[in-house]
Structure 1
Amino acid sequence: MPDTDNFMENTAKRLVIVIGMHRCGTSAITRGLQILGVNLGNKLMDGVEGENEKGFWEDLDFYEFNNEMLNSLESEWHYLTFISKKQCEELKNNGYFQRAVNLIKSKTNDYSVYGIKDPRMAKLLPFWKEVFDHCRIEASYIVAFRHPLSVAKSLEKRNGFDIEKSYFMWLGYIIASLTETIGCKRIVVDYDKLMQNPEVEIKRIAAYFNLPFNYSELDIYKTQFLDDNLRHSTYELKDLDQDKAAHKLLREVYCTVLDLSVAKQADDIFLSEITFEWLEEIARLNPALKLADKLCKQAETSINKLEECSKERDRLLQLLTEEEKLIREKEYFIQKEESLILAKENEMQEKNSFIKKQEDIIRRQEFRIGELENKLREKDAEIQKKDAHISEIENLIQQKEADNKAQDDARKLLMSSLSWKVTKPLRWMAGLFGNRSD
């Protein structure tokens with residue numbers, strides 16, 4: 001059950017803002033706020049393998065909005081110079097103030113206590129504090145920090161930053177986080193202490209901000225979220241003394257936040273005095289920091305141009321590859337066409353050879369037909385001769401038949417005549433006597 005001994009009912013909107021240097025455990029601390037009933041919204045950034053596998057616990061809308069504002073000021077999260085009041089006024093004049101107000105109202109509309117985490121807010125805190133005041137929202141701050149060398153090693157691995165750059169980034173973020181929260185409700189949390197004893201540190205935050213504590217959520221946080229792999233390295237104060245790349249101010253600021261991380265609350269009077277000295281030292285270093293940012297911007301421009309050239313080269317190589325592919329395809333199709341043409345030519349040769357053979361056969365057949373026609377003509381001539389002979393014979397036959405008919409007619413006429421009948425006995429007698437003489 002939640003520990004509500006120190007929890008007071010409050011209907012006013014409250015913000016719990018986690019700020020600090022990048023790679024200082026702001027994600028782990030923000031995830032721990034869920035133990036205290038702080039809502040983080042439903043648009044959180046996904047985790048990244050090898051960087052923050054278990055999530056950044058960072059609202060994408062605030063992340064994108066802060067990036068947009070920094071870009072409008074020609075700044076970046078890793079630049080060493082602070083954002084000035086003049087630049088904050090520039091943001092307001094360019095319409096970012098009302099957009100920020102609308103964003104805060106939309107995020108806190110359904111929640112009484114809302115948590116925001118984005119390290120970039122440390123650079124833009126003068127702007128955001130005016131937004132919170134305008135919205136009449138009580139803003140409380142958790143300033144997260146970690147040993148500078150751990151941060152430098154992490155940034156070297158992730159971003160390739162030189163250790164000197166990372167040290168001055170650490171100084172800029174931590175000093176800005178402390179100076180801009182003077183007079184505000186604020187607590188300083190050491191990431192290494194959180195990893196060593198999460199219950200103590202989360203209870204410390206709950207007590208100071210008067211928030212409920214949920215032991216069930218603590219068990220989930222300790223067993224399912226916290227992991228030694230979240231902390232790849234640990235260092236001691238003496239490691240800074242031995243590092244020649246560390247500015248003397250780095251050790252002083254780190255010792256201060258170490259002391260603040262065990263106090264119930266930061267002493268604003270003490271901080272006002274000591275941070276004034278820090279800001280004076282930063283002001284003396286500002287020309288060098290500006291030069292470093294300028295050189296970094298030039299390097300980024302050169303890198304961007306190099307990347308553009310690389311992309312253009314890749315594009316041209318891609319086009320060349322595509323052209324070579326097309327050429328190979330065309331060569332393949334040409335070879336295929338040549339093979340088809342050769343096959344067609346062979347087919348034509350075969351057809352021509354076949355046609356030639358057929359023509360030879362036809363010529364032989366025509367010659368044979370000619371011979372047969374000549375023989376046929378000869379046969380026709382012979383048939384005509386025979387037909388003529390037959391006609392002659394038929395004429396002779398007809399003539400003979402006509403003669404025979406005439407003889408028959410004459411005989412019949414004779415036999416039918418009276419004389420023939422009268423002489424019949426005589427012919428009989430003649431015949432009789434004729435037979436005897438034989």
Structure 2
Amino acid sequence: MKRLKAGPETAAGLDIGSGRIACLIGAPDAATGRVKVLGGASVACRGVKGGVVTNIPETAAAVTRVVEEAEAAAKATVSEVWLGVRGSHLQSLNNRGAFNIARTDREITPDDVASVTASARAIPLSSDREILHVVPQGFSLDRQRGVPHPVGMEASLLEVDVHLITASSSHLNNLMKTVAEAGFEVAEPVYGLLASGEVLVTPEEKELGCALVDLGGQSVSVGVYCEGAIKYSKELPIGSDFITRDLAVGLKTSIATAERIKVEHGIAHPALLNGDADIDGCGIDGRTPMRVKTSAMMGIILPRVEEIFSIVAEDLQNSSYADLVVPGGVILTGGGSLMRGTVEAAQQILGVPVRAGMPHPDQVLADDAWLSPSYSTALGLLLYAQSPSWRGGGGRPVRRQRPPWMRKLQSAFDGLF
């Protein structure tokens with residue numbers, strides 16, 4: 001298969017999640033103005049837990065594999081990736097900055113906006129933490145709030161409200177080292193929830209108020225939007241892998257069999273139980289045949305699903321932003337949202353309308369396979385790369401350690417042993 005060298009606008013979104021790594025390669029479509037997904041891939045990886053690298057060589061090998069598979073599907077090569085990050089090491093807060101304009105013309109310039117944003121990001125941080133994003137929520141001119149774009153307007157006092165996202169420097173460095181070891185540059189590390197929000201949450205939902213919940217394997221990302229900007233974000237240390245482990249223990253089977261049963265037969269809401277069919281599987285030794293009733297499987301799944309969304313509901317309530325979610329409801333995404341009945345269960349427990357997140361057709365041109373919730377972060381990274389509307393902090397380019405021809409040669413040698 002002949003591959004083409006990627007053009008300057010071709011981008012790769014790499015989502016290093018909980019136990020899986022996804023990659024999409026895309027470029028702007030000149031005819032439609034949308035981002036066109038050229039190809040993608042997803043692979044399992046045991047070297048990542050909850051978005052944190054626990055084994056650099058194993059994860060680097062998985063990164064090389066998933067990007068090369070995406071390259072083969074896209075018929076193009078890439079040398080850098082936009083890296084999606086997640087996990088409980090990420091923390092967020094809101095802050096406010098102010099800047100006095102002493103010039104006689106008082107006309108606000110881009111430099112003034114940069115200065116007021118710099119004042120908003122001046123917060124005390126421990127030596128092991130750094131700012132990943134500074135997301136403007138809105139500007140104020142002479143105490144008048146609600147100004148989205150102040151450049152060109154006049155004022156004596158310019159203020160800005162921002163949403164700051166910080167990350168553990170060590171965990172972030174391990175992710176960057178892993179990608180560099182795989183042979184790629186990191187264009188910029190990006191919080192995965194923000195990336196998903198760019199492609200799944202409509203402008204009207206952001207204005208009225210809503211929440212985005214990304215149900216990953218070992219973490220749940222929660223974000224609240226209102227007045228056109230993100231107001232709150234949180235990483236919760238629980239996810240759909242907990243359901244898999246519950247099934248493995250309850251059914252006395254292997255993790256692999258439990259995952260297959262969850263994906264193929266899992267039901268997260270009793271209203272969807274139609275009969276009580278038998279599900280074939282094997283015991284924990286991988287050989288002994290076993291058979292389990294659908295009702296027994298659901299009896300194991302439901303308590304954990306209820307716990308997950310109860311934790312989300314409690315977190316929203318404690319955040320003081322719960323009322324902001326009511327108008328637009330909740331948008332649900334992530335690989336864990338694929339289980340049947342998850343939307344219905346979330347709606348019942350959270351007490352607000354819930355919908356499955358789907359990319360807006362005006363933004364993305366892609367085959368149905370790439371529109372799956374499993375790829376929502378990688379898809380959002382492609383949009384971020386092409387139109388970084390909320391770029392604002394912390395990205396550190398890392399030069400790749402090996403050129404593409406060398407990593408392909410290394411892969412060939414690895415296959416011989």
Structure 3
Amino acid sequence: MNEDKYFGKHGGRFIPEVLHNAFVQLDYSYRKCVADENFMREFDLLCKDYIGRPTPLYHARNLGDHLGGARIYLKMECLAHTGAHKINNALGQGLLARSMGKRRVIAETGAGQHGIATAAVAAMLGLECEIFMGETDMARQHPNVLGMQLYGAKVTPVYEGSKTLTDAVNAALRNWTERIEYTHYILGSALGPHPYPEMVRTFQSVIGREVKRQFMEKEGRLPDMMIACVGGGSNSIGFFNEFLEDNVKLVGVEAGGHSSRPGEHAVRLNGSGSEGIVQGYKSYFLQDDQGSLLTTHSISAGLDYAGVGPQLAHLHDTGRVEFVYARDSEVLDALRLTARMEGILPALESSHALAEAFKRAPRMQKDQVIIVNVSGRGDKDIFITSPHFDPGWKNFLQSEISRMEGTK
């Protein structure tokens with residue numbers, strides 16, 4: 001990252017004047033905290049005792065035997081507290097908010113995992129919490145909405161635009177503008193105005209550091225390939241960061257949705273996206289000729305975002321990370337195969353990465369290794385996946401409604 005707060009030509013800080021002082025304070029406080037041994041000692045201790053780190057690096061032998069070719073390891077971020085990698089950054093920023101004397105935190109969420117992680121951390125630290133979530137995402141991720149509320153957070157629906165993650169980010173930014181003096185915005189992905197992309201990467205890079213140490217202990221070398229899904233970019237940059245200077249193939253998998261038609265996918269880095277400045281930073285976005293954001297689609301709410309983090313955009317430009325996409329149908333197949341073969345139910349987001357691994361493994365040598373970041377667990381996706389896997393799901397829901405109405 002250069003002195004102008006850019007990753008190559010991407011990044012920056014494009015904000016209204018009313019937010020200037022807040023970002024100056026945030027940048028100063030962040031750098032002060034990560035240089036403070038006591039702050040980082042508390043972060044590391046809570047990573048161990050609260051999050052449950054290190055998360056396992058699991059050799060998926062059944063999948064490897066079934067597919068042939070490369071061996072497959074899974075980084076089990078799905079076993080972290082609250083069920084996904086999002087808790088790493090939420091914890092770091094929650095401690096940062098407390099150190100700045102902020103009594104309230106807000107966040108945006110798509111799949112709900114960042115929202116539930118933020119709500120959990122806020123409860124643990126005694127902070128007031130409000131989560132902004134698109135109405136569409138609230139409907140398809142209702143179990144996570146309930147979880148946030150149980151942790152004491154206020155969940156505010158967003159009705160503008162496509163009613164998904166992009167619109168939730170806009171709503172959170174507006175709310176922060178009006179309450180800067182006592183509120184910290186825990187942005188959930190490695191995007192937004194500087195210093196958020198760097199800050200989120202810092203707190204998420206614990207994933208890659210663990211992977212390197214764990215794999216060296218198991219195999220005595222580096223892996224041949226690492227694959228992660230890519231929405232905004234928090235799990236992928238945290239997974240990749242420790243390996244950027246190493247001879248390891250890095251692959252990011254975007255949401256291919258239904259098709260390549262506009263509005264039916266969220267593929268930014270394979271020719272569909274164009275350069276723009278949106279939500280305070282410069283990167284690639286799905287937008288029309290006038291610069292208005294296009295609607296997006298993904299079976300996974302967490303990848304349903306029109307932009308991508310600036311460091312990942314830069315890594316695309318330099319060719320350090322290869323970006324591909326997986327269609328919804330491939331994602332469901334990968335989820336089913338992982339569940340059947342390994343007894344692991346991955347999140348739909350993570351299943352994008354698994355789908356790509358399942359394509360590549362048979363074409364590789366038996367002494368090669370792929371590590372996939374299983375960034376979250378799939379129980380949160382029950383209202384999305386069940387209609388595909390269980391023909392009786394609709395009847396079950398209707399019977400539950402009838403049963404509950406009968407108990408009134």
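For structures 1, 2, 3, which has the highest computed value of distance in nm of label points 7 Å out along Cα→Cβ at positions 200 and 328? Please list the in-between numbers first.
On the way: 1: 6.6; 2: 1.3; 3: 2.4.
Going through 1, 2, 3 one by one, distance in nm of label points 7 Å out along Cα→Cβ at positions 200 and 328 peaks for structure 1.
One of 1, 2, 3 was used to calculate percent of Cα pairs over 41 Å apart, giving 48; which?
That value comes from structure 1.
As an exercise: Cα extents along the principal axes in Å, for residues 152-311 alone, calculated from one structure in 1, 2, 3, equals 75, 43, 22. Which structure is it?
On the way: 1: 55, 42, 31; 2: 75, 43, 22; 3: 51, 43, 28.
Of the options listed, only 2 reproduces it.
Of the structures labelled 1, 2, 3, which one yields 19, 15, 10 when semi-axes √(5λ) of the Cα gyration tensor in Å, for residues 128-191 alone is computed from its coordinates?
3
From 1, 2, 3, which structure was helix-only ellipticity at 222 nm (-39500 (n - 2.57) for each DSSP H run of 4 or more, over all residues; to 500) = -23000 calculated on?
The read-out comes from structure 1.
Computed from the coordinates by the stated procedures, all read-outs in this text should not be read as laboratory data. Since this is a predicted model, take the numbers as computed values, not measurements. Cβ atoms are built from the backbone, for glycine too; each structure is taken alone.
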